[in-house]
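S.K.: Listed below are the structures to be examined.
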Structure 1
């Protein structure tokens, strides 16, 4: 089952407690993604007002119902099909399947107003991409996308041996906290623009723009033009987007 659904079960109780401590659950409502065999669930139940444990696997869900956890509600369904509006103001916690990490994060962006914060165990390399800074090898469009919506905090690393079956990679615990958006912009086009430039992340920006848009905009100074996309911060990308999309290209961004 674990391999079929891309799930690896946490078997280290000490690390499970560290995850719950990092989540800072104090008599609050918790929504747990993929409780599996209940290692995190039991510890969460001792801290939370109520735990909504969303488990896609029927056998695991049935087994969890047999455990004496009166403030835990087992919900046998796919988290990706679960409306977070049905569980408002929860803390979301989970050791999430690596194969659907991006889908889960995209869901959280769309439904971010319905939860307080999220604490996840992710593949370490993926977590490092979310935590990256401009100029680092892990920095990319996913970094900018997620940090536009959330404050992302690093927790701690978890070795592969803490799971069964053991994944081939290490993991990391992080938290996502809703925040006020840094600026208002047409989000779909803005991140499409960023994605397009990151296709040419090794080129100088003036050349990346020429490859992506077939022209180099007027007003691009030499300092910025001689940087690479992977060296730009949010303010740089917004400046470029305003310069190009709003003033010159209008609706001709490439598809």
Structure 2
């Protein structure tokens, strides 16, 4: 294990071929890094852990392990990092999962087949995956995600979302801000939109939006061969104390559903 004095947030860059990355962000004055073989009885895993490169200078941590072309003989490792809250992350993997506990700042995740699960991001998050999924409990900032077939899930978003996918879908629990989604066959679901704007375009995916209580929605909806349904009560305009939400949704064969949210925004 390596330990570095870090009285404040740092920038951590992790490059990994195969294995798993776990980051724990907490109120602390140092950073600990541990790299271990995923299987201590497998020679390739042991060798990969032994050859890990760990460097820290000027508030920047770099961990590099086996980030090379895929091969059957490469090793897999576990990378465990404990660092100060609000540290910035940049993680690039070939086939590895990322888990983040605690609150981090700006975050970037690039993966071929890895999944990422994060607790809280106070800053912007950007993710690009082929088939990996991204799940975040809370984002206070903007989220930008692109994927071929991965899934995106954000429980609470105070900011903006840009989502682009072939067959992947996006789900947002509570939205205060904007969400823009463009997919081929993926869907967009927002459980409770409190304010802001939503724009969704898809060929065969569905669009479902729950409008929070106390929010007036301006709807612009169209589906060529799918079903368009709104459960909202028509009104001449918003009340003075209503929050405002605009929804633009376009599908070719998917369904569009607008309803009053049953969940209370967190």
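Read the figures in this text as sums done on the coordinates, not as results from a lab. Bear in mind the structure is a predicted one, so any value in this text is a computation, not a measurement. Cβ atoms are built from the backbone, for glycine too; each structure is taken alone.
S.K.: If FRET efficiency 1/(1 + (r/R0)^6) of positions 12 and 180 (r between Cβ atoms, R0 = 30 Å, to 0.05) is computed to be 0.55, which of 1, 2 is the source?
M.R.: Clearly, the read-out refers to 2.
S.K.: Moving on to the next point. Looking at distance in nm of label points 7 Å out along Cα→Cβ at positions 92 and 204, point out which structure of 1, 2 has the largest value.
M.R.: Checked 1, 2; max of distance in nm of label points 7 Å out along Cα→Cβ at positions 92 and 204 sits with 1.
S.K.: With FRET efficiency 1/(1 + (r/R0)^6) of positions 108 and 188 (r between Cβ atoms, R0 = 25 Å, to 0.05) coming out at 0.90, pick the structure among 1, 2 it was computed from. Before the final figure, lay out the partial values.
M.R.: Numbers: 1: 0.90; 2: 0.65.
This value belongs to structure 1.
S.K.: Still on this structure, please answer the following. Work out relative contact order in percent (Cα under 8 Å, 6 or more apart) for each of structures 1, 2, then name the structure with the largest result. Walk me through the intermediate numbers first.
M.R.: Working: 1: 15; 2: 12.
For this comparison of relative contact order in percent (Cα under 8 Å, 6 or more apart), the top structure is 1.
S.K.: Something else now. One of 1, 2 was used to compute helix-only ellipticity at 222 nm (-39500 (n - 2.57) for each DSSP H run of 4 or more, over all residues; to 500), and the result was -1000. Which label is that?
M.R.: Source structure for this number: 2.
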